[in-house]
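Pasting the structures in now, so scroll down.
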Structure 1
Amino acid sequence: MKLLICSDSHNNSITKLPLDDYDYIIHCGDLKNSDLDYFKLYPNLYYVKGNCDYNEYPIYLKLKLANLNIFITHSNLYNTKYSYDDLIQNTVNKYDLVLFGHTHKQICFKVENTIYINPGAFKNNEYAYIIDNEIYLVNKDKIIKVKI
């Protein structure tokens with residue numbers, strides 16, 4: 001499985017990325033509105049509403065992709081700018097993977113059986129991807145393989 005994870009693109013379009021290279025594309029909120037028309041070309045693209053999005057997107061999604069139970073949120077409703085405690089308390093061991101945005105800070109960590117990924121802010125050319133259970137964080141042109 002090849003999974004692209006983006007968030008907080010604001011005025012930076014994720015269409016700059018090779019979207020066709022991925023099996024699934026996930027956007028964790030605060031996207032560039034003009035991307036929506038383009039996204040319609042990708043039935044394998046999922047996105048949630050961010051605190052700066054004004055359209056009617058879902059505020060979270062629960063998906064099963066490639067045998068993984070995934071929870072997607074922008075995370076502003078979980079106060080993640082201050083602590084990850086609310087997000088963890090509501091999701092740990094309920095999902096294999098929790099994908100979130102909002103803080104503009106790249107992070108990947110594991111709590112018990114759940115992996116948490118914030119891909120950072122795409123407006124700053126930060127994103128993440130997973131290829132065959134290997135997690136990578138991209139920060140501008142630097143790629144970091146995450147060890148969990």
Structure 2
Amino acid sequence: MKRILFVCYGNICRSPMAEFIMKDIIEQAGKSDDYYVESAATSGENIGWGVYGPARQEIEDHGLDCSEKTARRICPKDYENFDLIVGMDSQNIANMRREFGGDPDGKIKKLLEYAGDTNDVADPWYTRDFAKTWDDISRGCGAMAKELEI
């Protein structure tokens with residue numbers, strides 16, 4: 001089973017969107033037994049929170065249920081336990097490298113790089129554009145799924 005971890009700053013907007021988009025892609029492809037997907041934060045300030053209201057609404061508007069998701073922070077064991085660790089932006093990539101003591105196995109990737117885009121996924125907490133964030137994450141997850149042959 002291939003294990004994928006999506007990471008953003010608080011694990012209440014972008015990384016849960018990525019988690020549920022990728023779970024849906026995997027389920028639609030009939031490959032749920034082949035992949036495990038989760039999300040986490042580089043910050044500890046939202047631990048235990050549910051998905052932020054407008055992000056939850058965006059997820060639900062696309063027919064997905066994230067009601068059981070609560071935020072958690074990355075820990076050093078995540079590097080061992082996941083095959084791919086996918087960050088939403090450059091700052092969180094840097095934070096993950098610091099937390100994991102680097103990236104000796106080349107597991108850490110930035111999501112939009114799968115789509116040939118070096119940009120960060122903008123944080124809708126600040127932009128308030130949850131639909132744009134959804135579209136960017138969907139594009140990144142779709143390209144990632146193609147690369148993984150899901």
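Remarks
- Here mean count of other Cβ atoms within 10 Å over residues 70-77 is compared for structures 1, 2. The highest value is that of 1.
- For distance in nm of label points 7 Å out along Cα→Cβ at positions 86 and 102 computed as 2.6, the structure of 1, 2 it came from: 2
- helix-only ellipticity at 222 nm (-39500 (n - 2.57) for each DSSP H run of 4 or more, over all residues; to 500) from the coordinates reads -2000; which among 1, 2: 1
- Comparing mean count of other Cβ atoms within 10 Å over residues 14-21 across structures 1, 2, the highest figure is found for 2.
- When distance in nm of label points 7 Å out along Cα→Cβ at positions 38 and 94 is calculated for each of 1, 2, the greatest value falls to 1.
- With relative contact order in percent (Cα under 8 Å, 6 or more apart) computed over the structures 1, 2, the top value is the one for 2, the highest of the group.
- When volume of the Cα convex hull per residue in Å³, for residues 30-77 alone is computed for each of 1, 2, the largest belongs to: 2
A short reminder: the numbers here are calculations on the coordinates, not readings from a lab. This is a predicted model, so every value here is computed, not measured. Cβ atoms are built from the backbone, for glycine too; each structure is taken alone.
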